[in-house]
Structure formats: structure tokens, C-alpha cells
Structure 1
Amino acid sequence: MTSTIDILSVPIQNVTIEEACSYAFQCIDEGKTTAIATANAEMLMRACHDDELAHILQQADLVVPDGAGVLWAAEQQGCHFKERVTGVDLACKLLEEAAVRKTSVYLFGGAEGVADMAAANLQRKYGDVNIVGTHSGFFTAEEEREIINDIRCKGTQILLVALGVPKQEKWISNHMYELGPCLCMGVGGTLDVLSGKSARAPKWMQEHRLEWLYRFAKEPTRFKRMLALPKFVIAVKGNKKAK
């Protein structure tokens, strides 16, 4: 892998989306069980107070710079990420390549029916995507065992887990070696976007690092979650002074 930039004690790989995708399929081709995390300011702030999440991120095979805040934090250290690699963009890149390679994909998470709608949309967008299974993010302990068995028995090679942060990262960490050799990636609200339930910010807002503002305007109930952003700025500034 390429070099990393540490943001609040979490090593984040300085990769392009092409490099991240290439690494992912290298792991799949080699039959490695692999965990990918997509780091944004909210996740990194959670990790400051959640030792389990911090350990998971520090041990992940690949952590990509998802949020604009992460790019800004690197710049405060005089470093620069090659580009922002969002979870939804990386997931789409993996799915596009998976359609070509006939790689087996499982969609896990979201509200009832969301994974199925996402699967249908992916078939229309990329052609014959080999989606071997779907399940919502709501399940009992008994159903969880059935889901794990289903993922393994269907020979899943790419597992996209949309349970929200930090539940998805912890779920992957706790169960990845029961799932067979597959690439596991926490994707948050990506299935909502792929299903058409949610929309991304306009391209110009993404390019100007304003996607957080678009989300807040669309979902004012995210206010409490948005409080992580000023806390993140303070933490990064404090960390810079301490060095």
C-alpha cells in the first residue's frame, strides 16, 4: 500500500479511488479477508471516545479519506491527500468492476426493502451485477446467524454493510472471519443513495467540500451529528499545537 497520513491517531491511506479499487480486487483475487473503512470527521471524533472503534480503524486493511474534514485536517499538517475517496464513490467503483468480473456481491443494511431497490438499480446501471443476496439492517440475534451463514454459503466476495457508524465497523470486525474470504466495507447511507431513497449533493458542492451543508439542509435532524464538525476542528487544532 501507499503512504498514510495520521488524523487523530488513525492512519488513513493516501490513495486515489483507482488505487483503492485496485487494492480491493487484489485482495479478492488472493482470497484475503479484508476490511475497508471510510473515514470522515464524525467517525474520527467518535473514535476519540470509543476505544473499540479506534482500534478497528487502526487495524483496518484500508481506511480511505471520505470527508472534506479529513482532507482539511491533513492540510493542517502540511500534507495533502491525492483526492477525496467517498464511500459511495468507492462502492460504485467496486460494483462497476464487479459487474465486469462477475464478482459476487451481497448488500446488507438499510431499511426494509432498500437493499433490494439498490440491487435492482445496480442491475439497470451496470448490467449483470452478480448480487447473490440482500438483507435489511434490522434483524434478531437468531436472524443474524442466518445472515452470516447466507453470506458465507453464497460465496460472497464483496460485502457492503450499511448499518451506520460505528455499528457497521464493529459488526464487520466481530464477524468478518465467519463470512469466508471476502472484502467487507462499511458504507453508511450508500444503499439509500443507490436505491434512490436519498440524493447526493450537486457536483459543484462536492467539489467545494460543501456536501455536509447539503445533507444538513435536506435533513435538519442531523444537527446533533453535525456538532462533531466543530469538535473535530478543535481537536485537530489542539493536536497540531501539541506537536
Structure 2
Amino acid sequence: MRLIPSMDLLGGQVVRLLKGERNTAFVYPFTPEAWIKRLVDAGARRIHLVDLDAAFGEGPQEKLRGFAKAWPGVRFQLGGGLRSREAVLKVQADGFDAVVGTLALETPEALQGLDPSRLIAALDLRHGAPVVRGWTKASPLSLEAVSAPLRDLGVPLALVTDVERDGAMTGPGVEALALVAAQGFRVQASGGLRDLSDLALIAGVAESAISGKALLDGRMLPEDPAVREAMAAPEGVD
């Protein structure tokens, strides 16, 4: 199972939020470029980026749009504020796999005809129910109702965040992951990962796990041999 490092950006700075709430932002004392270089030097093969400015409706951070082309040997995925077909196409043109949340859930037909292998459906759950718009609004649809049209479009992969666990270091939300896997998606697990031992908890349900806070805070070091191995591992369910 692959470990995917995650980095949230707000105002051009690397930050972490607790449960997606902006007023909890903690700013890290290094640049996004420096952190990406450290991860890539340690062997990361996929990196997850979140544009919080766009997610909060303040427009995309143009600075980060060049990251995917600056490190061509790494596969990048980008989420946050991709609420139109045009926004998704631009992200794909910039070399990213697009992580699509609100648009995928509220207007899935807007994704018709796009390359599904470069789309990742962001299925963010609070107590098992989907939430949208930066986790600020509950979806009126059930998980089953939002999943069906995405399967019809051929979207193979879902990034699943248990919102109540995001940034809380309480362990992965196994129940949320299982709910989405049961809908027929391959799953990237996000939220609550504390250390490499948590990967064993989601083996057989998720094919990869995203970690932000644990890496950024030094609970896991990118240069540690076991972490390096996990970041370079193939994606797939054990």
C-alpha cells in the first residue's frame, strides 16, 4: 500500500487545519517548494495537494499550478474549489490528476467526456453522509445516490475523508472507507493517519493512504527507510 504525502496551501503557505475549519490553521515554517523537494528526494511517487484558497471560494493559487510540471517524475493530484468543468480541464492541462468534490457530487454530468483515469472523486463523509463545499454543507443526497452517476462515468478512484478525523490524529476512519469501497470504488484513505502502523488497519479496504499532519509534524520522517518504502510502494489493495 502506498503512502501519499499531502500538503494544504493557504495564501501560498503550507498549513494544516483541524476538521477543515479555517480558524484552526497552523502555518509551517517552510515553503511548499522546499517540502515537495524533501518528499521527492525521499522517494515520493505521488503527492496530494489542496488549494484551500480555491476551496474557500477565493480563487485558485496560480503559484502551485506549475508544481506538476516542475517534478515530472512524480504524479500530483490537486483538489480544492474545482467546481466547474473548465476548472477541472485547466488542472488536467497543468499536469495534475483532478480531485473533484462538490462538482462530482452536485453536477456529475459536467464531467462527461473527461478522461476518468485522471479524475478522483472526493467523497468526504461526516458520520457516514457526504458533505460538500469545503465540508461546510451537507449533501442532500445519500452516498449511494452520489456514487451511481460517478460509476456510470467510469471514475475508478475515490479519495475518502472522514471529516471528523481530519487533522485529529485519531486513526483512519475505517467505517467510512468501507462504505465507499462497497460502492465499487478503489479507495484512497485520508484523515486521521498517525503513523505507518495505521496502514494495517485499512489494508484490504484502501489501496493507498494520504498523510499530511503526521509527516509535517515529524511523527513520520520522509527519510526513514520504512516511510521511504511506503511512499515508493505500488498502489493496490493488500
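A few notes on this one:
- Label whose coordinates, when mean count of other Cβ atoms within 10 Å over residues 96-103 is calculated, return 16.2 (choices 1, 2): 1
- Comparison of 1, 2 - label where Rg/Rh (Cα atoms, Kirkwood Rh) is highest: 1
- Computing helix-only ellipticity at 222 nm (-39500 (n - 2.57) for each DSSP H run of 4 or more, over all residues; to 500) across structures 1, 2 gives -15500 for structure 1.
- With Rg and Dmax of the Cα atoms in Å, for residues 88-175 alone derived as 13.1, 39, matching label from 1, 2: 2
- Read-out FRET efficiency 1/(1 + (r/R0)^6) of positions 24 and 144 (r between Cβ atoms, R0 = 35 Å, to 0.05), computed value 0.90, structure in 1, 2: 1
None of the figures in this text is laboratory data; all of them are computed from the coordinates on show. Values in this document were obtained by computation on a predicted structure and should not be read as measured data. Cβ atoms are built from the backbone, for glycine too; each structure is taken alone.
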